[in-house]
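Heads up, there are several structures right after this.
Read-outs throughout are calculated quantities, based only on the coordinates presented, and are distinct from any laboratory measurement. The structure displayed is predicted, hence computed values, not measured ones. Cβ atoms are built from the backbone, for glycine too; each structure is taken alone.
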Structure P
Amino acid sequence: MRVFVGLPVPEGLIATCVRAQGLIRGGRIVPVEDLHLTLAFVEDAGDEPLDMLDDDLRGQVLPGAAMQVTGLAGFGHPVNAVAFDIAPEPGLAALHGIVARALRRAGLVADAKRFRPHVTLARGKPDVTRLAEAAPVTDTHRATALNLWSSRLTPRGPVYEVLASYPVGGTT
């Protein structure tokens, strides 16, 4: 099963994402309920390692993290996705490290790409000319949860399902 661990976009940032998506022409817009920031992606995970990962994350005191849009990013050559870049603040780095260690303890191998915090807005061949002119930058919004999602590929794009959710913002 394809899975990823990440942060759902905080309520206060969703309106900004939807406004930005309204400026994009072409491509496939990411549905509001699927907007997220990926901390780690695993191409192939079995049930037992996922149970171990779930137990590990449930046993953690997960720090808070914030999301602040700092600009626009294109991914792929040629560009096949557009996203908001998110400021790489310490809480995100801490959560990324916690998730990476939990994956290793569960025997899961995460995608080896460098961690670049972002929220994908559209896939395919989006025209972002109008969005680029808007130069989006936002206030900081606190994440409220860390989720474990499954990701099933379909001809219309990925279908996500939340498998587990963990509170963030705890103190030790």
Structure Q
Amino acid sequence: MPRTEFTRRERLMATLRGEPVDRPAVNLYEIGGLKVDPHDPDPFNIYTDPSWRPLLKLAERDSDLIRLRSAVRQQSHEAWDYSDQGGAASVRQALMASESRIQNGCRVTRITIKAGSRELTSVTRRDPDADTLWTVEHLLKDTGDLKAYLELPDDFFAERVDVEPL
């Protein structure tokens, strides 16, 4: 007799193996997967709007959430935290600058990295009504940029990994 109830993990693993399950595995992608905090006062946090609460509760209660978490930053759009990074922080601070501003109602962030004789720039945009970070200008634009990027010191990329909140 087939099983009638599965845990989220059991359902997902059985689905991936092609085995029968109690119901289709459902994931609402970013809804509940990424860190969602309806109490975060950031004006670019779409989840402060009360209209999101029923969907967030539904996703938590009735879907098969796949938590998308980083051991480095809470959210991919957050800047590097220079505290407690040791030598990496000083290398990164010497070679990289980040500037954010509001432009046409959007948060635009420009990152500049000094890589050898090149200045690499990247621009992202975050709209207040979508939980999406749009890359407007990519960091690496040609093979020369790639070669310069690959010459950055290893300490530039060092990060403190914290798996506790995962």
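The maximum of percent of Cα pairs over 21 Å apart over structures P, Q, that is, the highest value, falls on Q.
By the measure mean projected area of the Cα convex hull in nm², for residues 21-60 alone, tell me the structure among P, Q with the highest figure.
On the way: P: 4.6; Q: 3.3.
Max of mean projected area of the Cα convex hull in nm², for residues 21-60 alone: P.
Comparing relative contact order in percent (Cα under 8 Å, 6 or more apart) across structures P, Q, the highest figure comes from P.
Work out the source of 1.9 here, i.e. which of P, Q gives that when distance in nm of label points 7 Å out along Cα→Cβ at positions 93 and 109 is computed. That value comes from structure Q.
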